[in-house]
1. Using P(r) over Cα pairs in 5 Å bins from 0, in percent, for residues 170-233 alone as the calculated read-out, with 4, 19, 27, 23, 15, 8, 4, 1 as its value, let me know the right label among 1, 2.
2. Where is FRET efficiency 1/(1 + (r/R0)^6) of positions 10 and 194 (r between Cβ atoms, R0 = 25 Å, to 0.05) largest, in which of 1, 2?
3. Here Rg and Dmax of the Cα atoms in Å was calculated and came to 17.0, 49; which of the structures 1, 2 was it taken from?
4. Given a computed value of -12000 for helix-only ellipticity at 222 nm (-39500 (n - 2.57) for each DSSP H run of 4 or more, over all residues; to 500), which structure among 1, 2 does it belong to?
Structure 1
Amino acid sequence: MRTQIVAGNWKMNKNLEETEVLLSELSAKLPDTNAEVIVAPTFVNLPLAVNHLQNSVIQVAAQNMHFAESGAYTGEISADMLLNIGVETVILGHSERRAYFGEDDALLTQKVDAALAKNMRVIFCFGEELGERKSGGHFEVVENQLKNAIFHLEKEQWKNIILAYEPVWAIGTGETATPEQAQEMHAFIRKTIEEAYDEEVAAGVTILYGGSVKPGNAEEIFSKPDVDGGLIGGASLKCDDFTTIIKAI
């Protein structure tokens with residue numbers, strides 16, 4: 001059985017006090033679930049989150065990291081720094097990192113390798129933009145993002161890889177992705193992995209959907225056979241919305 005995961009990416013939201021309040025609410029209201037629950041607060045609030053959740057089943061992830069172990073990289077955070085405070089999972093390749101900070105496949109390869117070298121788990125994000133979807137090039141874009149950044153990995157390294165498909169065109173654009181479109185792409189991703197590796201790797205990897213999952217659509221999206229959970233943005237900032245999404249899986 002693949003691990004089902006609901007991960008909340010808080011992005012650049014919630015100050016120290018707000019983070020503490022939301023963590024307390026989530027801890028108190030977390031529904032019974034077989035799925036793993038992850039939250040990714042901003043860097044400055046990671047130690048608070050780790051300490052606050054030390055007796056909780058909720059896991060903590062970082063939103064990004066640098067590929068170097070140390071050095072003259074002002075403003076950056078290394079894998080060792082994250083591990084030192086108890087964070088063992090990191091989100092890499094998020095569409096906003098790609099779009100706003102110019103992160104490309106070559107850079108992400110270095111980041112993925114650096115994280116895996118420290119035995120961290122990687123939530124690897126990828127997905128097509130609106131123009132690529134409308135032109136019919138979405139499958140090719142997704143395949144290339146996977147091949148260029150992570151298909152160099154050895155088979156055993158995939159145990160620390162979680163995939164998160166983000167249809168960028170369905171996030172804040174007014175366009176809507178259907179559960180059927182989510183399933184179609186997730187099935188394609190799994191087939192692509194099987195062709196590159198084997199059925200065992202393809203069947204075992206968790207693939208999350210990251211296209212504006214909300215309380216109203218979570219259950220239908222999560223019911224699709226190749227969708228193993230979600231990477232949740234805005235809805236993860238509200239306790240009731242996030243716990244409703246967790247219940248849906």
Structure 2
Amino acid sequence: MKILVTVKRVVDYNVKIRVKADGSGVELANVKMSMNPFDEISVEEALRLKEAGKADEVVVVSVGPAKAEETLRTALAMGADRAILVETEDQVEPLAVAKIVKGVAEVEQPGLIIVGKQAIDDDSNQTGQMLSALLGWAQGTFASKVEISDGKATVTREVDGGLQTIDIKLPAVVTTDLRLNEPRYASLPNIMKAKKKPLDRHTPADFGVDTTARLKVLKTEEPEGRKAGIKVKSVAELVEKLKVEAGVL
């Protein structure tokens with residue numbers, strides 16, 4: 001079985017986000033970029049399934065600018081077998097990404113697609129579900145445990161009430177939650193080897209996908225600073241402030 005994993009290049013989670021002076025978006029110049037943390041977990045899970053003998057090949061795919069090659073090479077250094085870059089300078093929305101990955105899946109014919117449940121830059125949490133609908137495949141979202149056997153996947157999901165375990169028939173789409181695993185670090189020899197591995201390069205047009213944005217961002221603003229808390233002397237004073245000042249009662 002082949003596993004296809006999507007990865008995205010985002011601002012590193014340790015970096016403090018700054019809004020551009022004109023409010024047109026987030027400042028990306030001279031900012032450290034890295035693989036989306038949920039996608040690191042996806043790559044790790046695919047590698048573990050391969051090491052367990054449940055898969056023969058792990059293929060990673062990224063949709064984004066030429067610099068996304070660095071993110072793909074990180075995945076190759078972790079242990080992925082092949083990488084595909086669908087290159088575009090457009091700000092690609094989740095639906096367009098899902099359509100592109102659908103095109104890649106139709107070519108690669110994977111038995112399982114693993115997607116990070118969301119990207120930390122836009123927090124959309126849409127691509128995996130849209131991809132499942134476009135392909136007509138089963139889906140297991142917010143996975144905290146994945147087991148493969150007898151042509152099916154047993155997925156333990158993180159839900160509001162706790163954990164839910166479902167069986168889905170392969171091929172399927174699984175989206176990963178943070179508690180699924182702890183991603184490995186790439187060794188120096190593997191990093192050096194990954195630099196020499198070839199990448200398959202495509203454009204969205206190769207899959208018949210128009211990446212023109214459907215949404216228009218009017219303005220980007222930083223959230224207001226959090227106000228300092230106060231101490232009250234009694235429950236009555238607390239209730240009064242919640243009613244009069246906060247207006248929540």
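1. Only structure 1 yields this read-out.
2. Once FRET efficiency 1/(1 + (r/R0)^6) of positions 10 and 194 (r between Cβ atoms, R0 = 25 Å, to 0.05) is tallied for 1, 2, the winner is 2.
3. 1
4. 1
We did not get these values from a lab; they are worked out from the coordinates using the rules stated. As the structure is a prediction and not an experimental result, all values here were calculated from the model. Cβ atoms are built from the backbone, for glycine too; each structure is taken alone.
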